[in-house]
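These notes open a run of structures that come right after.
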Structure P
Amino acid sequence: MHETPDDLAALQELLDASYASAGEHLRSIITPERRLTAEQVAGALTGMRLLALATVTADGRPIVGPVDGVFLRGAFHFGSSPDSVRFRHIRARPQVSATHLPGEELAVTVHGRAAGVDVRAPEGAELRRCLLEVYVPRYGPEWEEFLDSGPVYARIEADRMFTFGGV
């Protein structure tokens with residue numbers, strides 16, 4: 001878990017505001033006892049978490065595809081090739097939605113905007129460290145060379161986030 005007390009407070013505020021604005025149907029499914037706290041969310045989202053990420057085409061169609069997600073400082077981060085369709089969409093229309101749904105026991109859905117993070121710049125150093133922490137044990141030290149070869153990363157700046165825990 002990489003969240004500071006301030007990160008957890010901001011995340012809890014986002015979760016509470018999102019829940020307060022949810023429709024009746026969503027609140028009938030995500031009842032108060034099924035909601036996760038910010039601390040529970042951060043604790044559950046360690047390491048790499050597969051996300052279904054939706055971007056928007058020029059004619060307004062949503063396109064969903066899988067990405068590796070890393071939860072850091074209260075936000076999902078993800079990467080891809082700079083020439084991917086996904087990042088072409090994001091550069092033109094940064095609105096995204098993503099869901100981590102490993103099974104019935106956990107769901108985290110976020111809606112917001114993708115903001116680029118340069119993992120080679122000082123402001124991206126924390127994300128870079130986190131990525132190396134996750135991927136080097138999995139793929140070996142040469143993964144750092146891959147990271148330096150040009151993939152691009154983004155953080156989802158959330159407007160809303162909904163959580164579900166337990167059946």
Structure Q
Amino acid sequence: MISELYTKPVLLFGCGNTLFGDDGFGPAVIEALERDWTLPEEVAVLDVGTSIREYLFDLVLSPRKPRRIIVLDAADQAGHEPGELFSLQIDNISPEKINDFSLHQFPSVNLLQELKEMAGVEVQVLAVQIKHIPDEVQPGLSPEVQAAIPRACDWLAQELGRGL
């Protein structure tokens with residue numbers, strides 16, 4: 001729910017386009033969380049699709065900031081197997097790798113950095129290594145990325161149990 005964006009101390013953003021294969025990982029995790037998990041009252045989950053920039057911009061301008069933001073997204077990073085989960089540090093995303101990370105990039109990474117550095121928001125990014133993102137509309141996750149959804153939910157349950 002959008003109003004929770006400004007009232008909850010912990011925000012989970014599921015990023016990605018469900019019409020383009022593995023790019024739909026973030027929204028799929030949000031769907032699984034809403035369907036199968038009971039989340040702490042302090043947590044808001046939002047399927048932001050490809051519109052995270054707008055939400056982050058609103059948060060930057062808002063007088064009330066969350067304490068923590070966790071972004072769920074797909075990435076294409078060398079050294080990872082399809083379906084592998086890994087954390088991305090926004091401070092370490094080099095400009096030449098920005099396009100490998102489907103947060104639909106600038107200014108999203110910049111806005112996350114501003115929330116982290118200027119407002120003290122803890123920012124985490126949990127990414128899944130894609131197998132394939134098609135050039136044309138083709139909904140549906142690869143089996144490898146689909147199998148990562150329960151693991152992502154388990155990771156989130158552990159993270160949300162830490163420091164709420």
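Each value in this text was obtained by applying a stated rule to the coordinates, not by laboratory testing. Everything numeric in this text was worked out from a predicted model, so none of it was measured. Cβ atoms are built from the backbone, for glycine too; each structure is taken alone.
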Entry that produces 10.5 once mean count of other Cβ atoms within 10 Å over residues 22-29 is calculated, selected from P, Q:
P
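Going by distance in nm of label points 7 Å out along Cα→Cβ at positions 6 and 126, which of structures P, Q comes out largest? Walk me through the intermediate numbers first.
Values: P: 0.9; Q: 2.8.
The structure with the largest value is Q.
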Mean count of other Cβ atoms within 10 Å over residues 14-21 computed as 15.6: which structure among P, Q?
P
Comparing relative contact order in percent (Cα under 8 Å, 6 or more apart) across structures P, Q, the largest value goes to Q
Suppose distance in nm of label points 7 Å out along Cα→Cβ at positions 46 and 150 works out to 3.6; of P, Q, which structure was it derived from?
P
From which structure (P, Q) was mean projected area of the Cα convex hull in nm² calculated, if the value obtained is 10.1?
P
